[in-house]
Structure I
Amino acid sequence: MQPVIAVESVSKSFGAVTAVNGVTLDVRPNECLALLGPSGCGKTTLLRLIAGLEAADRGRILIDGADMTHAAPYARPVNMMFQSYALFPHMSVADNVAFGLKQDGVKGDALKARVQDALAAVEMEALAQRMPAQLSGGQKQRAALARCLAKRPRALLLDEPMAALDKHLRERTQFELMALRKRLGIAFVVVTHDQSEAMAMADRVAVMDAGHVLQVAAPREMYERPASRRVAQFFGDINVWSAVVGLAPGTVDIPDLRLAVRIPAALPSAGSPLSVALRPERIAIARDPAPMGDCSVSGTIEDAVYLGMTCTYFVTLSSGAVVRVTAQNGEGAQTFSRGDAVHLSWRPAALTVLAA
């Protein structure tokens with residue numbers, strides 16, 4: 001299946017700073033690809049390169065198989081929605097939506113129909129004559145989205161689309177955008193630094209750091225099988241420890257835990273450095289020792305954070321290492337306080353082996 005967008009070995013520098021460094025990835029028809037990473041990692045620059053707002057130093061950008069590397073932004077069948085929404089303050093919502101179509105020469109009844117269809121898609125018909133200053137943050141976002149959709153792009157590029165919204169509106173808008181994408185059948189590329197937003201919206205996630213794409217995978221795969229220590233630490237809460245392959249076959253030594261653990265995974269030769277990762281929700285916490293066969297350590301609760309459905313505990317071991325544990329709250333659940341002595345346990349298979 002031909003991708004809607006194909007980025008091939010693309011690089012972009014600003015003076016001595018390389019913002020995008022040899023990135024290769026594709027966007028499939030009708031999918032949502034999230035570009036996830038910390039501020040300054042290159043994700044917005046990559047989005048602007050796809051949109052034609054920046055020129056690539058090296059590499060190619062193809063849209064529907066056509067080389068668009070040097071094409072002007074207006075010649076590319078994609079549209080970009082900016083983080084600020086960039087609505088014209090002196091134009092009504094309808095006029096904002098119509099602006100790009102007028103630039104393309106759409107007139108008369110065809111123009112009215114396109115504007116109406118775009119506003120209907122985001123449920124903004126009743127607000128067509130309002131000015132941007134009269135809109136809430138969520139309404140401004142939908143107006144900006146309608147303006148993009150009116151041009152019927154092959155892909156929609158969204159730069160931090162939920163950044164200006166409060167938590168409840170953000171969650172509702174995420175589901176609205178997913179439903180809209182499926183209804184319209186167009187691809188989305190979403191830039192975000194919010195891992196929960198990426199997991200909720202995306203079919204695949206591309207994690208970026210220092211201009212490189214570290215891994216591209218479905219959210220579940222990336223959460224459960226991160227490709228590297230950097231991806232593991234960025235994508236969800238996780239405990240990561242340095243380790244060494246043990247002398248006994250299939251074992252790793254974890255100094256911070258003072259444990260030698262047999263791991264059901266392919267390992268390099270004895271003495272090789274690596275890292276192991278363990279998600280906080282995979283760890284059981286109790287006042288009594290762990291069952292036989294499980295990995296176990298003991299420690300003291302340094303801090304406890306109540307989060308409603310769950311509680312996060314930070315447990316200090318005798319080695320000085322701190323282990324993060326997430327436990328479900330509810331009827332019959334044990335609760336712990338700062339200073340309590342506890343035992344932590346987990347199945348060996350819950351450990352993920354990472355490159356050092």
Structure II
Amino acid sequence: MSATGATAPLVAGSDEPPAQIYDVALLDLDGVVYVGPDAVPGVPEALAAARTAGMRLGFVTNNAARTPEEVAAHLTELGVAAGADDVITSSQAAATVVAELLGAGARVLPVGGPGVAAALTAAALTVVDSAEDAPAAVVQGYGREVGWVQLAEAVVAVRNGARHVATNADATIPSPRGPLPGNGAMVGVVRDITGREPLITGKPDPAMHAECVRRTGARRPLVVGDRLDTDIEGARRAGAASLLVLTGITDPGILLAAGPEHRPDLLAGDAAGLLHPHPPVTADGPQWNCGGWTVRAGEGEDVLVMEGGGDGDGLDGLRALCVAHWSRHPDEGVPASVVAAGAAAEEALTRWGLASDAAGEA
């Protein structure tokens with residue numbers, strides 16, 4: 001068994017399937033289990049297999065629009081059995097923080113989907129409808145129906161002294177049509193007009209993962225997510241190992257340029273990566289190897305040359321690229337230029353959106 005959390009990101013891999021090593025998967029939802037209303041193909045079956053292998057599942061989402069009951073019902077419809085207690089939303093995290101700051105019964109203006117107001121009510125806070133009701137706080141979360149009227153009320157309330165609390169700062173959400181505006185974009189409107197920075201309570205703040213660990217009794221949790229700045233950073237801040245999947249926001253180019261706090265322990269195409277071993281990345285003098293791939297320094301600053309082929313899940317070359325690049329930049333995230341040595345490498349780089357016009361060493 002490889003101790004992924006004790007080594008550099010992606011280096012150790014996992015010589016057993018993660019579902020057999022980690023007792024609980026703390027799964028993000030948007031971009032991991034589903035995109036839009038539909039399940040990521042094969043993921044419900046993969047999660048069922050992970051459960052059969054003994055892994056328990058918890059669901060940790062920055063999407064504040066729906067209640068835990070609604071989220072659990074949607075998951076069950078998609079073939080992922082879940083109850084409300086299995087779901088932690090950023091609305092719940094925000095409501096808990098506000099209740100601790102202001103006390104029970106405090107007046108709060110919700111901005112967002114129904115999940116925001118429901119979480120505030122469950123936390124014994126008083127939900128109000130407008131800035132004229134003198135709220136002590138504004139809690140802003142994602143909601144597809146959020147528009148000018150709600151944003152205007154939030155601006156007036158914050159300008160009048162209400163504490164601005166945001167469930168999360170995700171600038172985008174994944175969708176079948178590509179990334180769309182997320183809560184962070186709307187939070188930015190209120191921040192820019194009022195000039196006041198909001199208190200952010202969702203991921204990467206470790207409170208949400210910690211609550212899921214408490215509920216599940218996890219001893220060795222694995223955070224599974226698609227975003228570097230929430231899921232992966234959140235896992236690192238919570239002291240948990242992480243698995244990045246490429247079914248949501250993060251693509252290979254973003255991953256390659258990741259800073260230290262955003263580098264995952266494991267990488268997979270989707271959540272079925274819970275069911276398979278992950279190869280290590282090994283150093284061999286000036287080059288890095290993973291599966292059948294080799295990466296070495298090329299001519300010019302931050303140029304990498306990749307060659308080889310024949311990896312099992314199609315990502316071994318990317319693993320080697322990331323470790324090679326990160327080893328040269330251990331304390332910062334910077335873009336890299338990658339060139340192919342051979343047709344297999346050229347095809348892989350094109351598939352990952354990393355193809356370069358630079359000339360490398362063959």
If Rg/Rh (Cα atoms, Kirkwood Rh) comes out at 1.07 when worked out from the coordinates, which of I, II was used? I
Can you tell which of I, II yields -7000 when helix-only ellipticity at 222 nm (-39500 (n - 2.57) for each DSSP H run of 4 or more, over all residues; to 500) is derived from it? I
I have 21, 44, 25, 9, 0 for P(r) over Cα pairs in 10 Å bins from 0, in percent, for residues 43-98 alone, calculated from one of the structures I, II. Which structure is it? I
Given 0.05 for FRET efficiency 1/(1 + (r/R0)^6) of positions 139 and 267 (r between Cβ atoms, R0 = 35 Å, to 0.05), calculated: source structure among I, II: I
At a computed 2.2 (distance in nm of label points 7 Å out along Cα→Cβ at positions 115 and 171), which of I, II: II
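Just so you know, all these numbers are worked out from the coordinates, no wet-lab data involved. Predicted model only: the values in this text are computed from it and were never measured. Cβ atoms are built from the backbone, for glycine too; each structure is taken alone.
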